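These are the structures in question, set out in turn.
Nothing in this text is a laboratory measurement; each read-out follows from the coordinates by a stated rule. Keep in mind it's a predicted model, so treat the numbers as computed, not measured. Cβ atoms are built from the backbone, for glycine too; each structure is taken alone.
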Structure P
Amino acid sequence: MAAQLTHLPGRPVLVFDGDCGFCTTSARFLHRWVVRDGSMSVAPWQFLALETLGLTADQCRAAVQWVGEDGQIASGHFAVAAALRAGHSVWRPVGVLLVAPGFSWLAARLYTWVAAHRDVLPGGTPACRMDNPTRPI
């Protein structure tokens with residue numbers, strides 16, 4: 001494993017699975033199009049000191065994680081929504097919609113489906129499978 005990155009206090013971070021090609025592709029898209037002003041970090045959990053963020057490897061393997069400026073943690077579609085709301089203003093309405101009553105349940109189901117099928121989505125590889133026995137524990 002490479003050297004650990006440290007989280008800058010007061011700066012939110014979206015934590016993703018760096019071993020997954022689909023997750024990495026998605027994180028690159030987010031970093032390029034949503035994080036326009038450097039107001040947040042997007043980083044693979046494998047290179048972070050998770051304990052300083054209040055996260056565990058199991059949490060990070062299960063879903064994308066958001067750690068806000070105040071240390072508040074969100075997972076799955078809530079994490080994606082938080083990142084979109086914190087990013088470029090054009091994406092903020094999408095982030096609000098993802099957690100709005102009547103839409104949040106749909107976003108949760110879509111997130112769960114994408115996570116379960118990330119190995120066959122663009123950028124995904126067989127190593128991305130959630131049930132892959134060769135994935136690091």
Structure Q
Amino acid sequence: MNSCSGIAPGIGDIEAMAGAAFAALPEPFRKACEGLAIRVADFPPEEVLRDLGIDDPFALTGLYQGVALTERSVADQPQAPDTVWLFRRPILEEWIERGDVALDRLVAHVLVHEIAHHLGWSDDDIAAIDRWWE
């Protein structure tokens with residue numbers, strides 16, 4: 001990562017952090033995410049913000065696009081791979097504003113939150129592996 005160079009971490013840096021965070025998940029959770037795409041973009045597309053009723057592009061750090069495993073039917077025909085999106089610029093903005101958390105930990109938190117949507121997890125389920133408030 002570019003931590004000492006004065007250059008903001010790029011998309012590749014965030015991808016690497018997300019990859020490491022995903023690899024650190026317990027195997028049963030990784031297995032349940034087979035076929036899930038993890039992508040990084042600078043910002044969410046304008047149409048996504050519009051659909052979600054969000055005016056500030058910095059307000060959305062991550063997004064799950066797909067059908068949660070708990071809501072699927074055997075009759076469902078996938079139209080596209082389920083995707084977790086991480087938005088680099090909003091994540092960096094939150095990291096700077098907070099000032100109290102390592103960037104890789106923030107990336108992991110956003111990733112786990114979005115994977116939780118994929119798995120249909122409750123807040124208690126999320127807290128069991130990501131004790132963010134501690």
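Brief remarks follow.
- helix-only ellipticity at 222 nm (-39500 (n - 2.57) for each DSSP H run of 4 or more, over all residues; to 500) from the coordinates reads -11000; which among P, Q: P
- Distance in nm of label points 7 Å out along Cα→Cβ at positions 56 and 72 - structure with the largest value, from P, Q: Q
- Among P, Q, which structure scores highest (criterion: mean count of other Cβ atoms within 10 Å over residues 64-71): P
- Identity of the structure behind 107 (criterion: volume of the Cα convex hull per residue in Å³, calculated), options P, Q: P
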